[in-house]
Structure I
Amino acid sequence: MFANITRRDFLNGMALTAGMAMLPLGCRTPPGPEEAQNAASYYPPALTGMRGSHPGSFDAAHSLRDGDFWKKAGKPRDTGEVYDLVVVGGGISGLAAAHYYRKAAGEKARILILDNHDDFGGHAKRNEFRIGDRTLLGFGGTFSIESPEPYSAVSKALVEELGIDVASYAQHVNKNLYRSLGMRPKVFFDKETFGTDKLIANPMPFEGESEEDFRDWGGLHKFAAESPFSETAKRDFLRLWATKQDYFPGLTSDQKKLKLAKLPYAQYLTEKVGVAPEIVKLYQASLHSLFGVGMEAVAAQDAWGLGFPGFAGLHLHPGNGKGMNRDATFAAADKYFFHFPDGNASIARLLVRKLIPAAIPGKDATDVVTARADYARLDEGSSAVRIRLNSTAVRVKHLGEAATAQEVEVTYASKADIATVRAKHCILACWHVVIPYICEELPPKQQAALATAQKVPLLYSNVVINNWTAFQKLGVSSVYAPGSYHSSLNLDLPVSIGDYHCPSKPDDPIVVHMMKAACKPGLPAREQHQMGRTELYLTTFEEYERNIRQQLGRVLGAGGFDPARDIAAITVNRWPHGYSYEYNSLFDDFWLEGGETPCEVARRRHGRIAIANADAGAYAYTDGAIDQAWRAVGEITKG
């Protein structure tokens, strides 16, 4: 369990490269001083260990929240730098905002992008691993180009402008690779929750881009028979899928949908359908990857819209009911899907290439996958667009009254000092919950609305294993583990683009992606997110690593997997502020009743300051982030 694994991290001011020191668990050298962004060896994608909201990225923001930042800070240094636009936040929304502003204002427009992390892209995080002579990529955040609603014309136009041919995806993915080797999705029942450790085929997987291909109605009886359920629960499981009972007789379809919008799915299962508690435990974590909460905090109407069982006898009319979550709606979205090996980090890299061509060599959306970013070129004085990393915005204010001011002053904190820049306009493309702390001049109503956007805390762990023969022996490609620390794990999607070729043989090293939602069942969703965020911050990398090793050993041990021998590297992408909060009919009355939503109040333009980010639409998808960037730029360039 405690064998050496590759850990590249900042040590004594030098980034370890592939093939260098191996750091055993419990014997890790504390990080040394941060490297300068313009250092030749500065290359964040190759770092392992704790990534996402990594140590050092949140200190200044937390100090602002706690009210002691300005007590400790000295007088900010005036850089003398003046820009047309300062963007706070270097995620996809911030990068897209810079791109749209440049198109509106001209290529000579001077733009500065500030980001508190050591890499650009925000949640579109790229994880690189060097195993022998092979480079493997993993997604540490945003997974793909997709949306439950039709992609907007604005977002589609940007995707096309970046050269991404979404229709070509079928040429890059080998959808039959795992199936051809007899591998499929399975469920892992853990001893603590279900009485025994057991891995069995999943006849109705709900997670994953292609798992609908594995739905097997004929396998329901086999699943029930092999499960560790009690005899009562086995009968209830089959009845749940076969039931034709109407639990709301005498009500119209719309009236039933309204009932379901106010009723948690877990409660619907136990009180209406009358299933055993084991069945609720089975489905409890099924929607962690969408909502970051369990079935006790997901409306039954949303579960119906997403295809969960127990509703056949209600005879609900197809179509959206009031208060449906946007992930569950019947929007008839096109199959507009594309996954890069590093997720949507490639979109962020393509945007950076547009803004600062020297920083990302290459010419198209194919070669960007293997292009090595030159971070030293991101913040050059000679460039019209600059990206300044490790820089947390701590104050944004108009120089004068918002209605008449001609400039905005932005103060940011870095490891070196606290400094100020000025600009004609500012776009806040950062998490909404932090905006009231850095822009105190916003109206109280707007500040209150911004504070409602509690992000969904998530953990995306990427584990490189030396081979995947254990997966093949067990006939498994992905695992849903409702009672385990990570509720899902899967072999990397087999995608090859340009010079990047996915692992194709079980003897090849591969990336295993694991996901955990830090939820606290029994509380309202926002409170769950608040408590989960604290949990993620307080958990050490060693604890994450120990849970990863134990879980993989238990799930795959029967196939010969040995954590001490087979794990080559671990990167934990910790996102205490993960998905944008999407409205929930169980907790947000306005979502059912209609009227102005908090995100509409929160994103209002304030003088020369506009607000972007996916939070501004309460929609946790890349097209939402892009759409909000486009809107924010339009407000300050046309207003």
Structure II
Amino acid sequence: MGSIAKKILQEHMVEGVFEVGKEIGIKIDQTMTQDATGTMAYLQFEAMKMDRVKTELSVSIVDHNTIQADFKNPDDHRYLQSVAAKFGIKFSRPGNGICHQVFLERFARPGKTLVGSDSHTPTAGGMGQIAIGVGGLDVAVAMGGGLFYLKTPTIVGIKLTGQLTDYVTAKDVILELLRRVNVKGGRGKILEYFGPGVKTLSVPERATITNMGAETGATTSIFPSDEITKSFLKLEKREDQWVEIPEGTEGDYDEIIEIDLSTVEPLVAKPHSPGNVVPISELYGMKVDQVAIGSCTNSSLKDLETVGALLKGRKIAPHTVLAIAPGSRQVLEQIANDGALGHIVSAGARILESACGPCIGMGFAPKTDATVVRTFNRNFYGRTGNKSANAYLVSPEVAVAAAVYGEITDPKKLGPYPAFTFPEEIHIDDSMILEPPADGKDVEIIRGPNIAPLPPFEPLPEDFNNIEVVIKVEDDITTDHIMPAGAKILPLRSNLPEISKYVFEQVDPEFYNRALAAKEQGGGAIIAGDNYGQGSSREHAALAPMYLGVKFKITKSFARIHRDNLINSGIVPLTFVNPADYDAIAQGDKLSIKGLASALKAGTTPIIVRNDTQNKDIQVTYDMSERDRQIVIAGGKLNYVSM
């Protein structure tokens, strides 16, 4: 039958040649934003001077910045709502749910293409959709009818055989894959699932796997669209949107990874990486201070019905606190109606809003030096809201056991595993999703005082002289390191001057002042190790350094989304020809590059970087298509699309 991913990509391909490593441009059917990245995406869309979105469907979902400690977040929500009405975008109001859960339930469609301004957009791949996380500007361009460009990925077949045993879950399947490939093994790849084990997994289970596939660095992950997909769409009263997309066979893939589901065991990702995976048995007896169940990874109806059944008649341990955040209002209403919510409340759990919440550092921060168990997808340093906490990633079943017994333990101690079957019918209420008017020309866009205009994007100069290395960092620096999340910083997403004060705050509190001083002298450079910029799609990790005068970054390698965001922001992403030259540059060194613009225009490589401080020449190169290079030369994507 052929690879699902290849089939959908080729059907949507408008430019390029489908050959691994070659750039293709694909038509985008659907877009999605969330509020933390959406405010900037819509400011960029406004700057493009478009009257209306040109996609089949665009959705704006508020789920990140729902703590309203002052005016900033509610002002941004009003801005987003007015922008949605003006430009023809559906608007999911605060409290309706997490963007990926809401999108999976109400909008994801097999065979369609989706880009979303959130790295976990591949969640919709559980529905047989090509769903890719990108920066906000790429979403804005797609809303305007522009193509999305990517390098043709390698397609890896993940062959599933067997069937999961009791207390082993979809979360353990993706943790098993992370144990094998770690956080950069998926770069430049699409992970496509096939094999007899696929039929044993529901759509929410498949979505858990595709959601956390983002942690491997993969472009996206995808499952076939089959009768199980059809059943889920029927439950959502969207059966007419189902199309069959049969799974591929072993001959359709560039590489095969086989996972026998019957041999998978409960797993845990230890601090501070989703790839730091070990069997849970290695941590038995570890005291647990806090447990959180939810996030776009594990907040589906299946997850929370199972949690409710396991907590029935039980109480959480005296020294442990438990919070649960349903993924959507639909899930919350269903568990309230059938009694699962009552069991959860009676056990002593705190019920959080249907939002991202503690997964993005928005509330429910743990105590000092806490051991935290979470069903989330990331456990980066400081992401809990407390830098002294250690977060462990587990399945909901393991999380319940930790909450009940106050320690990491075998979930089988909870007794017989509760069987889950989807109800015959659920109540569908889309009243929290606002439809835009047919004509938005008379809609006034509402802007609060925290919304700052975009700064100018300057074209790339021919030469860079005496550019100071304002920071040097190691391997696997995440976008959380570069641009932290949390209740203090996320409300500043529409205000580059203010949010820029927090760049690299967790790594070096003096970075901001040092970068500003370098900006006054012509700009700064950043030196980094391998896999720089992994994690979130937040383009602020590129835009804020651009605002602070960073001109180029030299690394051993970049994570895909961050590299794209740097290009879109006009920052030149360079890599060492010889990775050992990383050691030949120190923080504070002054670097010069002659003829950079001409070299990029001609496609010349390598490029010589002169370390003026150490009197040494270093060879660098780049991983940019001709179009990418034109964007950088123009000073960023907004300038490029306006040319």
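Some observations on this one:
- For 38, 27, 25 (semi-axes √(5λ) of the Cα gyration tensor in Å, calculated) the corresponding structure among I, II: II
- Given 14 for relative contact order in percent (Cα under 8 Å, 6 or more apart), calculated: source structure among I, II: II
- Answer label among I, II for the case where Cα extents along the principal axes in Å, for residues 92-419 alone, calculated from the coordinates, equals 53, 39, 38: II
- Distance in nm of label points 7 Å out along Cα→Cβ at positions 76 and 628 derived as 2.9 - corresponding label from I, II: II
- Source structure (of I, II) for distance in nm of label points 7 Å out along Cα→Cβ at positions 68 and 484, computed value 2.6: II
- Across the set I, II, distance in nm of label points 7 Å out along Cα→Cβ at positions 332 and 356 reaches its highest value in structure I.
Where a number appears in this text, it was derived from the coordinates with a stated rule and is not lab data. Source: prediction; values computed, not measured. Cβ atoms are built from the backbone, for glycine too; each structure is taken alone.
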